[in-house]
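A short reminder: the numbers here are calculations on the coordinates, not readings from a lab. Because the structure is predicted, anything quoted here is derived from the model rather than measured. Cβ atoms are built from the backbone, for glycine too; each structure is taken alone.
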Structure 1
Amino acid sequence: MVRGIIVALDVPTAESAVGMAEKVADHVVGFKIGLGLLHGPGPLLISALVALGKPVFADAKLNDIPSQVEVASRRLGEHGARWVTAHVSGGQAMLEAAVTGLREGAGAAPAGILGVTVLTSHDDASLARIGIDRSPGKLVARMAKVAAAAGCEGVVSSPRELTVVSDVAPGLLRVTPGIRPVDRDDDQARTMTPSEAVARGADLLVIGRPITAASDPSAAAAAIAFEIKEAASAD
């Protein structure tokens, strides 16, 4: 996998998502749309973004009984999603259903499920408050093994757990959000710079606000893409 940016189009409308995608397309390897857009404009936005010539990552974070997840992932595949996320906490059977549904929906086009491990908004304290006494690293290690066994193409994890994923499931694509070029005060608890994430083995770096909230999104994306290229060449 060529390392690069998946830009998170966490913007209010389908029109603004397409407009932002057009601005940064030359500097990214794909587009991500999350729950806000999937539950607003809907999955038809996937098709509009696919038309720009880059793969689309539908961050649906599916988590339900296997039969419902299979239907949902099939529908997203029909709209052209290259990747779809599903929570590993839903279990191996659910992930297997997601894999089956997406493949059926995508037909001959490449498509894969990405297992969501531990959200980057969590830390040890927040996990403890919901009754999980494992560290994020230990939890991600177990979840990566489940995702691999279920046939997922990759996992989504914080950059801090990238080496854990490499150790326990080296065949998985490593996708990481929580990428910050500089220190920022926001809702991400476990973050890292682009070059640090590449050094730890990230394949795809999901980056939103540092690009989409910049005064010049194209220039911001170009600068981060250059940082990633330099870090990759130093490996």
Structure 2
Amino acid sequence: MVNQIDPRIAMGRAGAMDRADIDVGLRKYMLGVYNYMASGVLLTGLVAMAVAMSPALQYLVFGTAFRWVALFAPLAIVLFFSVRLQHMSVTATKGVFWLFAGTMGLSLGSIFLIYTGASIAKTFFVTAATFGALSLYGYTTKKDLSGWGTFLFMGLIGLILASIVNIFTQSPAFDFVISAVGVLLFAGLTAYDTQKIKEMYFAGDGYDVAAKKSVSGALSLYLDFINLFLFLLRFMGNRE
């Protein structure tokens, strides 16, 4: 639980740590996570816009066999990242993160061909505001959110299965439900993951481990942001 591992709670009993130093270190650590995450979102957006603005890239990504690479590469990279994280160097960890963000941009270039630029921009700012509020809640709340983990994970599995089923059923009503559940699910994951990343800081790891955890945390928040954006876009996006 959060209060069991937060050393600030122990100060009153042992006085072994300086609260100001811990708070400064935590803010620096979280700022690094947010910087990585924001940089990844920026890279994804730039790549997506480049694809949308270039007929040659559009044909390559959506009109040739390369589309399967653009579609499945992000999933393959995430799986590789999860399995190999403990064995990679800090530099390699960062490189895999940037590679993932770039390949996500390839597949997300299609949204600029489906929705108007104004609605994409509006949805992005709504997503940023929502994400910021939820992440701030996860960072500041004294409530232990670890109990949400199992519920959110099961919800994520259910959402994936429902999305696969709807590929074949093409039900507008089912699609609406999936979109609504997706927004709620990734809203909860944003707060949950933020608190979980905050807890990682108190583990007191060495530089390399802490740096890799920072990138891993950024990836979690990146996925929360992108998925929250995509599900909100299904509600707020105006089609071309």
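Work out distance in nm of label points 7 Å out along Cα→Cβ at positions 140 and 164 for each of structures 1, 2, then name the structure with the largest result. The partial results should precede the final answer.
Values: 1: 0.6; 2: 4.1.
Greatest value across 1, 2: structure 2.
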If helix-only ellipticity at 222 nm (-39500 (n - 2.57) for each DSSP H run of 4 or more, over all residues; to 500) is computed and equals -29000, the structure in 1, 2 | 2
Given structures 1, 2, which gives the highest value for percent of Cα pairs over 22 Å apart?
-> 2
Source structure (of 1, 2) for volume of the Cα convex hull per residue in Å³, for residues 44-99 alone, computed value 61 | 1
At a computed 20 (relative contact order in percent (Cα under 8 Å, 6 or more apart)), which of 1, 2 | 1
